[in-house]
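In structure tokens below, several structures.
Each reported figure results from applying straightforward, stated rules to the coordinates on display, with no laboratory input. Quick caveat, the model's predicted, so the values are computed rather than measured. Cβ atoms are built from the backbone, for glycine too; each structure is taken alone.
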Structure I
Amino acid sequence: MPRLYLGIDQSYSGCAIVTFTPATGRTESERFDFSPKKAGSGPQRLAHVHWVLGEYFQSQLLAGTVGAIAYEGYAYGAKFRREELGELGGIVRLALVQTWPPHLLHVVAPASVKKYATGSGRADKDKMLLAVYMRWKFEAPDHDTADAYTLARIAADLDADQPPELKFQREVLGTIRNPKPSRTKKSA
């Protein structure tokens, strides 16, 4: 059975997940609506997100061989709804680690996702959509799916025998494989 790779882009209102199978070129995308209107609020919403993603991840686990999973990390410095996004990110991570072993899971900074597709970590959302289409001929229906598709390609390349041809893509994979240690302030 060919290996498949998952890319996950969670946002406040939902979650886009793309599965990519390099051997066949098959790509599938799924979009989950986790807006408060649909999923409720507070702990009820978090429980809903955990249940939905847990079920989805289990179905992927049963359906095939997952080679690697790349999911978008936090946009450090973002000001709006950061606590709610942090809670959502925590629930996504919980559902992931309850399904797959840690060595398959790779967190990717938002700027690295942009750089992998466009060559620039500061590309805007429209440039991401265009780059994903131009580079891989995948027509994403929205920005989150474009990010999730890029994450799936990153996951596949992390597991590939050959590195990608483009230098900036090799740089991104290097930062994912060998992250810099986080800096903490020393107490006085």
Structure II
Amino acid sequence: MLIVDTDVVRVERRLRAGELTCPSCGAVLAPWGHGRSREIRGDLGSRLFVCPRRSRCTGCQVTHVLLPDVLWPRRTDAAEVIGAGLEIAALGMGHRQIAACLGLAEGTVRGWIRRFRRRAEGVRRYFTVALVALADDPVMPEAAASPLLDAVSVIAAAHQAAAVKWPTMNTVSLWAFAGRAIGGRVLTCTSPAS
């Protein structure tokens, strides 16, 4: 799986031009059909229909799904929806209230929060390193009352630093940036550095 830009035309152009490389071996990726169509819940109750592009590595022959950065692997909700839930949880609201606010099942929201809590320290470290790399004079967020809030704060600071460095980054949402920067592993258990 490779997290790519949301612009389907740009991704297709880059794929056909040989500009996308395999995350495993670094060889060029070639077009290889499409994944199955899926429906994703967007914010404000919208529905997104996605049919992700697949590619095959010309070196190691592994197939990779090219997932737009507005989505995270194995999630039926858009990154913005999940991110909104995580931001609210970081401020102290419980999963039942968040689920009611977002119009989602309590178990879904509880699962996001639990997964993010387990990864919060690793995510915080990853984005702290990113913030230092992106900003000329990085301003570290103040230590917060919870690891969840620490992680959310440093993601926001890194996103802001990226927007200063690359003004076009202002068009990329906070949670699409987070997913793309960390390879979609905001909620998964693998190490963010691997």
Structure III
Amino acid sequence: MSSITDPAFLPVMESFYTIQGEGFYSGTPAYFVRLGGCDVGCVWCDVKESWDASQFDWFSVEDITKEAQASGANVVVVTGGEPLMYDLSELTKSLKQAGLQTNIETSGAYLLTGDWDWICFSPKKFKAPLDEFYTLSHELKVVAFNKSDFSWAASHAEKMHTESQLFLQPEWSKEKEMTPLIVDFVKQNPRWKISLQTHKYMDIP
């Protein structure tokens, strides 16, 4: 019987081989492991069905790794939900032993566990992130839903280390409204780059 405290088992909502559509690794083939469970509560979340972990089966880290290996991918992206609700140390250990690159997408609301090659930190207004993510993350990705998000994004960027990548991404339902504003912001603030949900344009998972 597995539990939230057992790092050898994790609740998997879905897993699939696709093309990373967002952020620094956009365009890269990747195997996605989407864990169930989230209490961050973004009103515009496009995977709200992931929030309730109780509806998903728990899989062993060994089986998750085997499926990732079988996909042929070199990069594994662990996402959610909020994946750091769980201890991911055993998962990353297993994936690395299999020769796979470990990437994570997180809101930073929970302590970091696991050995990660790439941390995409995407803070949300609905649950404050922990300070450690400003120094540990490789990438800051802020979803822009309205105009006030630009100053909010800048406040997070000020805390990031100098080598971090900065991305602004329009929230999908506001894409037509927000993209021109993001273009203007990035032109005025050239350390930033634009992230688009290219997988949605390509109609792939």
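semi-axes √(5λ) of the Cα gyration tensor in Å computed as 28, 17, 17: which structure among I, II, III?
Computing semi-axes √(5λ) of the Cα gyration tensor in Å on every structure in I, II, III gives 28, 17, 17 only for III.
Once distance in nm of label points 7 Å out along Cα→Cβ at positions 155 and 179 is calculated for all of I, II, III, which comes out largest? That would be structure III.
Looking across I, II, III, the calculation of distance in nm of label points 7 Å out along Cα→Cβ at positions 11 and 107 that yields 2.2 traces back to I.
A value of 0.93 for Rg/Rh (Cα atoms, Kirkwood Rh), for residues 19-122 alone, calculated from one of I, II, III, originates in structure III. Given 0.05 as the derived value for FRET efficiency 1/(1 + (r/R0)^6) of positions 51 and 139 (r between Cβ atoms, R0 = 25 Å, to 0.05), which of the supplied structures I, II, III does it correspond to? Attributed to the structure labelled II.
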